[in-house]
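Each in structure tokens, the structures are laid out below.
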Structure P
Amino acid sequence: MPIDESRQFIPVNIAVLTVSDTRTAADDRSGDTLAARIVQAGHHVGARAIERDDAGLIETRLRGWIADPAIDAAITTGGTGITGRDVTPEAFDRVLEKRIEGFGELFRMLSYQKIGTSTMQSRALAGVAGGTYLFALPGSTGAVRDAWDDILVWQLDSRHRPCNLVELMPRLQEHLRAAE
């Protein structure tokens with residue numbers, strides 16, 4: 001991916017949410033994998049939490065981070081499958097203002113190359129709410145690595161060309177300024 005070294009790197013403050021009925025801070029491998037990659041890329045883990053597979057709890061946590069001006073993006077891991085307990089996309093539907101359809105499409109395309117047709121079971125998605133980027137990743141460490149290494153590390157790098165999500169951050173709420 002083309003990185004323009006003449007441009008300034010802008011660190012992003014990213015909240016990490018693991019969605020699971022069984023994980024704790026001691027064994028949250030996907031959350032640990034994601035947090036380590038965020039820091040390795042030069043960004044900051046602005047907050048970190050674990051919530052049960054409960055759409056209301058996930059929504060409340062996301063709304064808190066959306067309202068926090070210190071959080072630029074939130075990435076969840078877990079709860080994106082199709083079982084009865086998988087409710088992360090439903091919680092996202094309650095808070096998203098705009099979807100970033102290409103994220104889920106791109107994630108599944110890349111995932112297909114590694115796990116074949118099983119990728120159709122993923123409901124990975126992304127969007128924007130309150131000027132905050134939101135990404136919902138599957139709960140496996142492999143899926144977290146794929147999403148971060150193949151998509152997010154590039155799109156959350158202000159030097160990535162021809163365009164990136166960071167350069168759009170100042171404009172995410174321009175519709176609110178226009179209404180004033």
Structure Q
Amino acid sequence: MSTSTNMKTATRLQGVHHVAYRCKDAKETVEWYEKHLHMDFVLAISENQVPSTQEPDPYMHVFLDAGNGNILAFFELPTQPDMSRDLNTPAWVQHLALKVESIEELLLAKDHLNKNNIDVIGPVDHTIFTSIYFFDPNGHRIELAANTDTPEINQRLNDIKWDMLNEWSITKKAPSHGQWLHEN
């Protein structure tokens with residue numbers, strides 16, 4: 001049986017239930033996301049042992065509404081070593097990108113963050129979306145992005161995606177198939 005046949009008979013995903021990150025302080029994290037990104041605090045779960053492994057490891061697990069049924073969650077783990085990040089990966093790579101409605105909303109968010117002494121990079125025009133970047137109190141890089149794509153651009157990108165991926169797989173150099181995205 002081919003992979004494509006297997007996928008048609010397999011359970012179909014319905015979306016992301018939640019994405020979980022570690023935090024230094026659950027209360028500080030909830031308050032920061034409420035204040036700066038206007039997320040609602042929806043749930044807290046705390047245990048003294050890990051339900052899946054039964055290991056003793058007390059934690060606080062908090063859940064925030066990121067909009068449209070998307071949940072952002074954090075774990076505070078007081079008995080574990082201080083949190084760090086993957087030191088072999090540049091800081092700009094690992095990030096959480098959240099969607100905003102428009103460029104105007106993006107600029108309002110940047111203004112709000114700046115007024116609260118949060119350093120913001122951008123806006124950065126990626127042609128298909130425009131973004132700003134900043135860090136939460138845990139050191140996680142956050143991106144806010146406003147789509148600026150068109151059906152024509154999306155179709156052109158869809159038409160070249162496999163050629164680009166296949167070329168990258170062989171050469172490990174950026175293919176030029178999408179260079180037109182950066183031309184004015």
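We did not get these values from a lab; they are worked out from the coordinates using the rules stated. If you're wondering where the values come from, they're calculated on a predicted model, not measured in any experiment. Cβ atoms are built from the backbone, for glycine too; each structure is taken alone.
Quick notes on this one:
- Once volume of the Cα convex hull per residue in Å³ is evaluated on every structure in P, Q, the highest one turns out to be Q.
- Which of P, Q yields 16.2 [mean count of other Cβ atoms within 10 Å over residues 40-47, calculated]: P
- Which of P, Q yields 0.40 [FRET efficiency 1/(1 + (r/R0)^6) of positions 56 and 152 (r between Cβ atoms, R0 = 25 Å, to 0.05), calculated]: P
- Comparison of P, Q by relative contact order in percent (Cα under 8 Å, 6 or more apart) - largest value held by: P
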